[in-house]
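Next up: the structures, one after another.
Every number here is computed from the coordinates shown, using simple stated rules; none is lab data. What you see is a predicted model; the values in this text were computed from it and never measured. Cβ atoms are built from the backbone, for glycine too; each structure is taken alone.
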Structure I
Amino acid sequence: MTDQGKNEGPQLDLSDVEHRVGKLVGGGQLWEPCAKSDIRRWVMAMDYVNPLHFDQEFAAGTKFGDIIAPQSIAVALDYGHGCQPACVGKIPGSHLIFGGEEWWWYGTHVRPGDKLFQERRFYDYKVTDTKFAGPTMFSRGDTTHRNQHGNLVAKARSTAIRYLAAEAERLGMYEATAGAPKRWTRDEIKDIDATRHAWLMANREGRSPHFEEVSVGDRLPRRVLGPHTIASFTTEYRAFLFNIWGTFHWTAPAGIVDPWINQDPGWVEGFGFDENLALIDPRARDGLYVGPSRGHIDDSYASEVGMSRAYGYGATMAAWNTDYLAAWAGHDGLVRHAKSDFRSPAFEGDVTFIDGEVVDKIEKSEWGFPVVQVKVRMTDQNGKTVVTSTNEVELPY
């Protein structure tokens, strides 16, 4: 599982990790069911302008009869940006960024009044040497989401990248290329807004293309998000419901000796929580004011973990991908599988372009019905790849 023994430099202390592989882990459980305001807050933060998820009058005229949640919301109804089962064991002096997510959906829509329950398991890990941080652990964890009726909604496999913050800061991989956030001209912003508007109008009515009418080589409409700002990063963070004071409680899997729940993962100084003080002052474990996410909106803290300036969230990028596909699939389609690899963060001042192409039509899929395979690539304004993903989408046939 590791090749760090080949290095003579700093090493990750994995003594609290190995014995937890394959075990169920705990985490946070939201107290309240999903409300319409939660759905609206989520799509606003993801800039997902599908009226099915926020417009009461529009949704009432659809086959659903009311607002429903987008498929991407499962992560917002979870704890820890969905990364909880991939961040297991204390690694002193470490930090974490997201490396990727894989999702499966089973056809049960989340509606207002539903409550999701999670089963989490630490799946596996490997350690390798990276240019970014030297010895680096790639760990994976699985989360199964069911609703209050026990119906299977989705399964997620998240990949966490855990590394020594001091080593990433020393190597400074992003320092040479990051620079200051780009200052966009008014004409550039007009172009971005025009692309955004064209996408939001491309399938506002929710029409679903039929399997027969889709061809390999078809391109999905381009989507753009940004320019990303401290305000947009903060809006995204606050749409994950566990970040709102008092919204969750800790849960532990039954029958597990020493289950991982809310122990200290070994965050570098300045990025940890104070669980005792948080009982009085919730900011002590808020994550953004105090905690591991503060680097997302504060350049000085970002530099301490090797990120050079404020940056976005991995779980958000996976949601952008899901929403992008779902908008194209329409009301009678469904994203069934999405596997996203995160190549680079979305930094403050950047824009993210999303482009998709149909690369295959699978008539006899593992799902038991035809699916269309779509490759999605996200790039920044310089053409640098931020995310790549392979996806399977169900369409009416």
Structure II
Amino acid sequence: MRFTYTARNKEGKTIQGTADAVSREALIALLSKQGSRPIIIKATNAGKGRFKLGRGKKVKFKDLVVFTRQLSTMISAGVPLTRSLATLQQQTENKYFKGVIGLVMKDVEGGISLGDAFAKHPNVFSDVYVNMVKAGEAGGILDEILKRLASQVEQDSSMRKKVKSAMAYPVVILTITVIAFFGIMMFVIPKLGKIIKDLGGEDAELPVYTQAMLNISDFMQHNAPFILVGSFVGLWLFRRYIKTPRGKYQFHSVLLHLPIIKTVIIKIAIARFARTFASLMSSGVTVLDALEVTGGAIGNKVIEEELKEAAKAVKNGKQLSEPLAQSKHFPPIVAQMLAVGEETGQIDTILVKVADFYEEEVEATIDGLSSLIEPLMIVVLGGMVGLIAASVMGPIANLSKNIE
């Protein structure tokens, strides 16, 4: 909330101003710390006019890592939190992130905790980030937590880059293939079909695959606008549906049934689970709270539901390794390693090793897929071109012989 106030400072002068605070009492406490005695405090609606951030804008992982590491360094050096945030705001080049830091700083000045201030910007600070900061504030180890967070953000960024780089080539090739297919069907095949009909006549018998190719081309020519509009509408509806809870769950379930993609998704999910859960546990977060936060950070709703079921079992007195041992997606080695950690009291240490192992597995799998996808896409593209060539050139050659 935003308040306007009139107060008397140490020198006895009357001062006026505006400030953001959680409540009237929080503002009174803030003014008292500054040596001022409030006289009049009124809540206003000015908060509605405060700086608004555009939707859809994001902060790069690199900027977030630098911010987190620098904030950790300044806090460990004893620099006040508001001063640290002000300094980092000045140094940030990203205008959007600069605005976010400014709002966080105002909230902290108004008496809101750093974790709660971060929570107001979920498109910048994830649930895991916010909960770890809250745990660090509660335990008095905020600088240490921020160091771990910076490392974790770097790990996530590295994994995302590897996945994107592996997908870039097949996506580009697939896009070119689709565009080339439409171009050939719309402009090339009709002309070649006319040549074939001119040579053999309307009643000429053509191979089945050639007739099918001509029929597809004819259909696409007469219905091109409907095909394009239908494709865009279908894609829009699909993207909208998978953003709903039910649609997202079904889409993630389908992905977990695809042979190669399933392996990559599960390994990424386990790596995220292990590293995030380990960080939260080492920060003093309870097992149930850590499971709730970790589930949302995995990125797959099906596996998230499994963790929710595991949380219910833990709530009923079981060790976490027991329900995970019955999981359809968590490999037995994860439950075994977790059981060792529960026995030795070193869950965080064990899970960090699990995370390192599966991140290496993800890297190896992606590298293997990258080397396999390139020749596979070339074979697919070559097969499509060969099919079109055989469908067109074969009948032309036969009809030419008949004419001779």
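Quick notes on this structure:
- Parent structure of the calculated result 12.6, given that mean count of other Cβ atoms within 10 Å over residues 60-67 is the read-out and I, II the choices: I
- Origin of the derived value 21 (relative contact order in percent (Cα under 8 Å, 6 or more apart); candidates I, II): I
- Of the structures I, II, the one that 3.5 was derived from, the read-out being distance in nm of label points 7 Å out along Cα→Cβ at positions 212 and 388: I
- If helix-only ellipticity at 222 nm (-39500 (n - 2.57) for each DSSP H run of 4 or more, over all residues; to 500) is computed and equals -5500, the structure in I, II: I
- Taking distance in nm of label points 7 Å out along Cα→Cβ at positions 68 and 244 as the measure, the highest value among I, II is held by II.
- For Cα Rg over 2.2 N^0.38 Å, the highest value in the series I, II is held by structure II.
- Structures I, II were shown, and mean count of other Cβ atoms within 10 Å over residues 148-155 at 19.4 was computed from II.
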